[in-house]
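Several structures are given next for inspection.
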Structure I
Amino acid sequence: MTYNVSEKIISSHLVEGEMQSQSLIGIRIDQTLTQDATGTLAYLQFEAMGVSNVKTELSVSYVDHNTLQTSFENADDHVYLQSVAKKYGLVFSRPGNGICHQLHLERFGIPGKTLLGSDSHTPTGGGIGMISMGAGGLDVALAMAGEPFYLKMPNIVEVCLDGQLSEWTSAKDVILELLRRLSVKGGVNKIFEFTGKGIEGLSVPERATITNMGTELGATTSVFPSDKITKKFMKSEGRGNQWQRIEADKGAEYSDTISIDLDKLEPMIAKPHMPDNVVKISEIEGTKVSQVAIGSCTNSSYKDLALVSEVLKGKTVHPNVSLVVSPGSKQVLSMIVKDGHLKNIVDAGGRILECTCGPCIGMGQAPTSEGTSLRTFNRNFKGRSGTKDADIYLVSPEVAVAAALYGVITDPRKLGKYPKVEMPEKFEINDNMFIFPTESGKDVEVIRGPNIKPVPRNESLKDPLSGSVLLKTGDNITTDDIMPAGAKILPLRSNIPKISEYTFERIDKDFPSRAKAKGGGFIIGGSNYGQGSSREHAAIAPMFLGVKAVIAKSFARIHHANLVNFGIVPLTFSDEKDYDRIDFGDELVIEIGDFSNIICNNTTKKESYKLNKNLLGRDLELLKAGGALNYVYNKMRR
């Protein structure tokens, strides 16, 4: 039997189910990662399971999101995370070491392994031939406890890259072109597997840029083969002995094929306020720019910053532009210091930030009022930057540095000769900012600051469900819309009662008080409800406020799983026209039964609608128990 790369890795980790399209499978997870914005809650949930230590081959706790310490909350959480890592046998990455995805690619990713992360951009690991997936923190906690990760078997789509990138175009333009073609909904329940002669000209950091932003397509993950390019990268990181070749068999089949001719690709740009609002850079040249931000887990590698440095060398950033640069890791920062690239950036007027996510999640560097910010990031949702009326564009480092110099959106091909930047034969390796487990943590005390509260649990499923429509939304509601990030709110991530007060703040500030006054109820959503970040706070906070079900046209994969994990029933309209028949404030009674014939009775309008469950067997068990924590707790008691 012939297998593609995705099938080879999944089949070698399959513990439940069969690899049939959209059927439930359970796979063994080799590695996990968390970051501090989602990890605190993940470890609180892991502790609640009563497991003595992590069961994976490797689990790493990174601190890269909430390093802005304006009060005690973030610092307390860092101490909590470090003590949990010591007690339960995790590697702890200290603040300042770098962004989780960049670091994991450099130091821990292994071709052929499975990686589950409590961050939606975990598919970055697909750049070295891993099946790397983002998930809610509870799913990651379950994986650390030795449980399989359950998902629908994705359709595997071949993306065939032909030719090679021309000067001033980049890997970022490849993924922006895919987003232009397919939209932010185009990858739901799919894996994008990259093939073709064109991949031979892409380094691992370039491949990782593409797999990282495959998340914005809604994809389960994206993956490249592990080939000679991967081997070279692994050797340069001193890990050549961990490399193995993983390529698709001749004649391997795919559910669909998409072809991209790299020779014809031009520099692209995603306009506000969605990653799929993509046009050629030549179509919007001349727009004034007030800020340029280079970095994030998408474009903060050595190669990215070395290119920016070479372009800036001997020049000065435009007087109307603020240029900020975030190296992806301590390794990247050390290398650009050693090679003189940092000096070029600083001399040109670039402001150097920490090796963290920073502005990408609204943690500092908000643009000016009504400003235009070009960012080498992966998301440009409205308000995510911290400035609600700013226009955020997503671009490659090439386009970003051109705008920084000219002060307007500029086709980078006008910069002249393209600087050739080679990948180092050997990276500078210093793992001193990782704390590795050395002994049993049985007697280690877990340190909890006053902001860290116990994880709330749902009650078991009631039938029928009744209540008011608390909110009706449109299409493409993001997890940022449901539970915003940023310096104000993220420090509350380990305090669900407190953070729940900000639920839907950008859409309806009265939602929390209304939900409490009504004793909970329902949310009506459009298509692709819950796209974006993996943050499970967008599910657990509504659960805490009493939301019983979300009825939508369709759901994003991770958020759908998070709703199930916390006992909120995700339902879809059998007839999407019924979406228009339900209004804010309507009183609904939903008859669940055995989930085979779900009826929603609108007692306000005296109408009834048929709903679909889009749930598999294990999902039903979790919902009946009131969520995964209750389910696992009851399972362990049995």
Structure II
Amino acid sequence: MNNLKYKKLFEPIQAGGALFRNRIFASPEGFYNVGADNLPNLQEVAFFERKALGGAASVCIGDCIVDSPTGTHYPYLIRMDDPKTLPGLSAIASGIRRHGAIASAELSHSGMYASYVANPDALSYGPDASKEAAEREGAPNKGILYGPVDMEEGKYGPVKAMDEDLILHIIDRFGKAAAWAKRCGFGMVTIHGGHGWLLAQFMSPILNKRTDRWGGATLENRMRFTLAVVESVRKHVGPKFPIEIRISGSECDPGGYDISEGVKIAKALDGKVDILHISAGNHEFDHTLIITHPSMFVTDGSNVQFAAEIKKHVATPVATVGGLTNPAMMEEIIASGKADIVELGRQTLADPDLPLKARMGRDEEINKCMRCNMCFSGSGTHRVLQCSINPIIGRELETGFAKPAWVKKKVLVVGGGPGGMQAALTAEKNGHEVILCEKTAVLGGVLLCECKVPFKLKLEEYLQRQARFVKKANIEVRLNTEVTPEYADALKPDVIIAAIGARPAKPPIPGIDGDTVIGAEDFYLSPEAGGEHIVILGGGLVGLELGIFRAQDGHKVTVIEMMDELNLDPFSMHTMAIMNEMARLGIELRLSTRALEIKESSIIIEGPDGQEELPADTVVYATGQIPKRDEAVALSAVAPEFYQIGDCVAPRNILSATQEAYTIANDIGRRL
């Protein structure tokens, strides 16, 4: 009898000569925390092995460059033409394979987006070059387009059309890279033909204006390169070795191709590959990055539509990807025939154990990705993957070999927000006696105020999940309890962890205490307040997300920021999503502007063009937080060990709070 809750999701599927144990694949992700030699290391092995341990049917390592001299878009990528990668790639493949998953390597070439670390003056190569753009930019050579070369620094360099010899060389390199992956022990290869990389550049009508057999007006010519790559890969790996290809079902921009052409592309590949992996978007159109990687402002599974349409026209198994977190939705996708496979990217960071938990019917334990995109921010800024709600990610190697605490201690955690709950859970798991005190009636902290925001529902689920785990654990929870030094001293703790947060900073503006002025936290809790015109002071994450929330309800929102730029992470995909949503909703942004006075129904501001009076039914201040350092320090002499974490150290984010909480709680009893 089949007692599985999700019968279709855990039905095995055969593709090529391989049998996959379920329909949940870990989609391609790059790993950049490598040494100067750019070779796979043990941390990378542990990162991908952890996904296989969690029950995924296939785990794909991303950004495997087939031709490093012409195809590398930034350092730290796996070079499939470097024989020194053999031991590292073999270890990754073995780590995935020995847990019952199929190891896959994503074969990629960045084409016109390549950057040259060793030779900054070298050319990038794409399917085509624009003479008009070359002349406009003053390019020295005819037929050279100035395009992005160093994506990190924002520099530009020459892009030259690939000649016949280079095209044939790259086709051969894809095949040789596939053979190399097979030799290293991988059981599948994934050809990257989407998102604006080289194959997608050849398929795109806006990027490929060639007049020879490799491009132009006809799809047949624009598909010739991709089909030749598939044929080369097949020749090098054999008939029974599974080949997956990732394509964009639509480029999601009027200048690119739409789903109707995406169907034609898929039909041209039908029967020539074993899995059609349908994504969306193209790097050429900046705004589609948040379609390729769905933001928190869209619904779960927003890109499934492209896979569902393509599946109507092909016999090859179809995979869908993008913003999938709920096993019930995944089951419906498979059961209804919209796709045969679901692929998870960021969700495997939030919880690599989703497949196992879903199979066991433990849905309430799944840590669902909030799409905050701190993972992109970390990999963009430091080339280190991280997750706001899973402190293990990026540290799989050290946590996999962590020894239990050899001294058990009494731990008092003060504050029941994200950091406090994580600290309590980690300390209890290590065998310590834990008391968690929270001054309010519920666990969750200040972020509870955002839980009813439609695009923050995953945050609410996370906080509720953590609170459930705390209540189930052997943790003594004391709500409505404010911890004073005297109270703490009476408990005689060995360790105090202060996670008491921060208080809103109220700017010294005339009229700030008026009846129409409110702090961001209180405004989140009072959705009925506002009036027609809302002015928000502060262009940080809190103020901008609050502005989006209220603009979605139809309010007219103006954001005032004193600095000449917003206080946002430039490497975060969430920043791009915020700016896109603000533009869509018509939120007015005033930079280099300060508030001079708040009146009953207006606000006087001063900006680059002088003073101005704006209508303001409600003024909201989101001007930062003041750490409760004094309250925390007051507890420091009570216990032999004392630690501060989260916002009471410095206002930051969930990522910092959970990582500090996990690390500090993990250290207790291991040193002294």
Work out mean count of other Cβ atoms within 10 Å over residues 522-529 for each of structures I, II, then name the structure with the largest result.
-> I
If you rank structures I, II by volume of the Cα convex hull per residue in Å³, the highest one is II
For structures I, II, which has the highest computed value of FRET efficiency 1/(1 + (r/R0)^6) of positions 50 and 490 (r between Cβ atoms, R0 = 25 Å, to 0.05)?
-> I
FRET efficiency 1/(1 + (r/R0)^6) of positions 186 and 306 (r between Cβ atoms, R0 = 30 Å, to 0.05) from the coordinates reads 0.40; which among I, II = I
Supply the structure label, taken from I, II, corresponding to relative contact order in percent (Cα under 8 Å, 6 or more apart) with the calculated value 14.
-> I
Comparing mean count of other Cβ atoms within 10 Å over residues 202-209 across I, II, which is largest?
-> I
Computing volume of the Cα convex hull per residue in Å³, for residues 194-313 alone gives 160 for which of I, II?
-> I
Structure with the greatest value (metric mean projected area of the Cα convex hull in nm², for residues 218-281 alone, set I, II) = I
Of the structures labelled I, II, which one yields 3.2 when distance in nm of label points 7 Å out along Cα→Cβ at positions 74 and 474 is computed from its coordinates?
-> I
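Read the figures in this text as sums done on the coordinates, not as results from a lab. Fair warning: this is a prediction, and the values are worked out from it, not measured in the lab. Cβ atoms are built from the backbone, for glycine too; each structure is taken alone.
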